[in-house]
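These are the structures in question, set out in turn.
Just so it is clear, none of the values below were taken in a lab; they were calculated from the coordinates. Keep in mind it's a predicted model, so treat the numbers as computed, not measured. Cβ atoms are built from the backbone, for glycine too; each structure is taken alone.
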Structure 1
Amino acid sequence: MGVDSAVTRAVFLDRDGVVNRAVVRDGKPYPPSSVDATEVPPDVGPALARLKAAGYRLVVVTNQPDVARGAQTRAVVEAINASLGARLPIDEFRVCYHDDADGCDCRKPKPGLLLQPPAHDLGRSVMVGDRWRDVEAGRRAGVRATVLVENHAGEPCDAEPDVRVDSLGAAADWILALPDRRPQ
């Protein structure tokens, strides 16, 4: 049985470290603290535009546990997302505000954010992240491929991606070189 023709392929993107620069302290990435502290690397806009032009839906999937921890407010996270959405051709933001102890299904490495409606053709979709949690969430969701953007010195990736790159621009190049797989 084929996939519904209304279901489209997507590029799922982690936010901090992929769409915007993460703040790296002691080799570990953290989200920016405000809209003003949010920096978008120069290659991100053109990379997203090329993916969008190729027919991918662009969906940001991001863990924001600092909200559950009381270190950040939901309003600031949403303001950062709105600012990014106004500057970039992103179709949707899906956010997990939980911490590990909450046991939710949406916190990566669980695949919940990728499986939320609207549904996507996961067999033709790609997950792009900068941490093992992103790669593992993509694998658990059943996406076609996972891409690791390696930009955090010293942080190991315990889940093996399909490819490792140094920027979202390089990830877009790799994704756009994939032969399109149509459902049977």
Structure 2
Amino acid sequence: MAGRTRPVGGLLLTHGAGSDRDHPSLIAIEQAVAPWPVRRMNFPYRREGRRPPDRAPKLLAALTEEAAAFVRAAHIGPARLALGGRSMGGRMCSMAVADGLPAAALVLVSYPLHPPGKPDRLRVEHLPQITVPCLFVSGTRDPFGTPEELFEATASMPGSVTHHWVEGGRHDLKGSDAAVADVVAGWLRSLA
């Protein structure tokens, strides 16, 4: 639309604990949001060829550095960068934004609300500090959080929250990469 600026100028994507930047869902999202600039990052443990993830402080520091480098390279303001990713990566993005990292929006695919089978160990302390628009895309059969649990947890968030459910989907959302990518692209464009 003439005269309006897009709040989102680029998208930084992060991977889950057992994956890397080349996960098919991240590639599908990158292709779907074109022509916006997208960067898919690897956390340090993946770049170093290790399997177990680093602790949160190291992951958050790497995310903050990558975001700063990306906005410089893409020539966009830090507050125009959308952040997101799958599972652990999305959680790190949400924690970074809650801690003050500028962002236009959060895209959280298969958010790990709690470890499987341990609904008493919620990972939600930081959610009330998130004021940017958030998209949660999850399977209805995800053992890391049911739709009811996710609705309850996100009700404390002051920013706008959109949920999209993949019917019958588990944590990996197997076979849903294109559909998830379309949802993400449509939602980001709706923020313009």
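Assorted remarks:
- For the structures shown (1, 2), percent of Cα pairs over 11 Å apart, for residues 79-118 alone is largest in 1.
- Origin of the derived value 1.5 (distance in nm of label points 7 Å out along Cα→Cβ at positions 7 and 71; candidates 1, 2): 2
- Source structure (of 1, 2) for Cα extents along the principal axes in Å, for residues 15-62 alone, computed value 37, 18, 18: 1
- Taking mean count of other Cβ atoms within 10 Å over residues 143-150 as the criterion, the top-ranked structure out of 1, 2 is 1, with the highest value.
- Entry that produces -10500 once helix-only ellipticity at 222 nm (-39500 (n - 2.57) for each DSSP H run of 4 or more, over all residues; to 500) is calculated, selected from 1, 2: 2
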